[in-house]
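Read-outs throughout are calculated quantities, based only on the coordinates presented, and are distinct from any laboratory measurement. Note that the structure is predicted; figures quoted are calculated from it, not measured. Cβ atoms are built from the backbone, for glycine too; each structure is taken alone.
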Structure 1
Amino acid sequence: MNIYLNCGEYRTDKVIDPEGPYAICPLCGFKHRFLRLPLLLVGGASGTGKTAICHRLIGTIDRAVLLDYDILWRPEFNTPESHYRDFFETWLRVCKNISQSGRPVVLVGPGACVPENLEPCVERRYFSDLHYLGLVCDEDILTERLGTRTQWRRCHDPAFIASQMEFNQWLKGNADTVEPQIELLDTSGMSVQEASERVAGWIRGKVSKGAEP
């Protein structure tokens, strides 16, 4: 997608004409059609149910591709000062190319539901809309869930728990003040099955609304 067939240049910053939609080379003016689909993003603090829900839904939704963003995580991506820009640019590039098959991507990961992490990215222009869903839960439930995890996940450290509490509180307090707004799902009193059904309904609703290329 980033290599131009006309001039051979590699550019991520193509000019997007939504009427095609077309991606236009800023150097030679060559344009090509592509599928400009929505991207769905599901995030939240550790312990709110992301991984369990993702595993439950994989293979059950045939109109979208579900991916856990941890599969590409590497230490060099740990750059909070830049809002993890390289990491999210990489994921947007992957999602952009997958969506050319005709199915939008649902990207699941802690910071995926934070618009500030994705909206400034160069690759964001290739999607019609970005839809954000944040999973939250009560603090006592969050603490309990993290405390029952296996040791290798390293979720028992007080500093880690405090950071997840802070993120959980941030989502609750800021979901309707950021742009675009973050839809919230409180998983506190839900079984994994119920939470998965709610997320599946959200996905199907967004995919149906953004089905047009």
Structure 2
Amino acid sequence: MKRTELHIVDDDPDIRDGLAWLFDSRGYQPATWDGGEPFLAAVRSLAGDWGASVVLMDLRMTPLSGLATFEQLKALGCPWPVLFLTGHGDVSMAVSAVKNGAWDFLEKPFQDNELVDRVAQALAAASVTTEGDTEARRLRQSLASLSPREREVLDELICGHYNKTIAEHLGITPRTVEFHRANIFEKMGVSSAIELAHKLGRLMPMGAP
């Protein structure tokens, strides 16, 4: 699937085309889908290479509803913010979707500027999330590249131990500790033990090994 900033999912061709024209005129690169099933098929083809995108989706679609599409999108692990478009009678359903992880909803008829602003906010949030995911993935790869001895030295470093103490704990010379320390800093892309601890501290809650 071609990389895009915005996915418009609606089974009404008039609304779908109107939204595409609106966002194209505001400098976005929208992709349009006439239902949840073709959209999800395209998402699956990305195989987890998400990038930063926003989904603008009608709540009532057939044969696959907006809610069902959203649930499957979540099951795929796709992090894109989903903004639902809903009629007056479906507001309670849209509120439930937001509580269940959707980004927001907008009731029809909506103001064009408000819709564009909401999408811009969601895209900004998606970009931040994508940057964080990319950095976490890089750190995990860097951790995996460490040798067993380097991993031992790293564990000592983030505990705040000095080279001499690390050498005593591991039964190696301080000079050997300095050698491993330099390799660790280069692989992890840091210049100090403090920076290393900060980066690993942000990574650990995300399930680092």
4.6 is what came out when distance in nm of label points 7 Å out along Cα→Cβ at positions 111 and 143 was calculated for one structure; which of 1, 2 is it? 2
Out of 1, 2, choose the structure whose coordinates give helix-only ellipticity at 222 nm (-39500 (n - 2.57) for each DSSP H run of 4 or more, over all residues; to 500) equal to -18000 when calculated. 2
Ranked by FRET efficiency 1/(1 + (r/R0)^6) of positions 71 and 175 (r between Cβ atoms, R0 = 35 Å, to 0.05), which of 1, 2 sits at the highest value? 1
For structures 1, 2, which has the highest computed value of mean count of other Cβ atoms within 10 Å over residues 15-22? 2
Which of 1, 2 yields -0.42, -0.56, -0.64, -1.35 [log10 I(q)/I(0) by the Debye sum over Cα atoms at q = 0.12, 0.14, 0.15, 0.29 Å⁻¹, for residues 31-94 alone, calculated]: 1
Given a value of 38 for percent of Cα pairs over 32 Å apart, calculated from one of 1, 2, which structure does it belong to? 2
Where does the value 4.0 come from, among 1, 2, when distance in nm of label points 7 Å out along Cα→Cβ at positions 7 and 167 is the thing being computed? 1
Comparison of 1, 2 - label where distance in nm of label points 7 Å out along Cα→Cβ at positions 63 and 199 is highest: 2
Have a look at 1, 2 and say which one yields 15 for relative contact order in percent (Cα under 8 Å, 6 or more apart), as calculated. 2
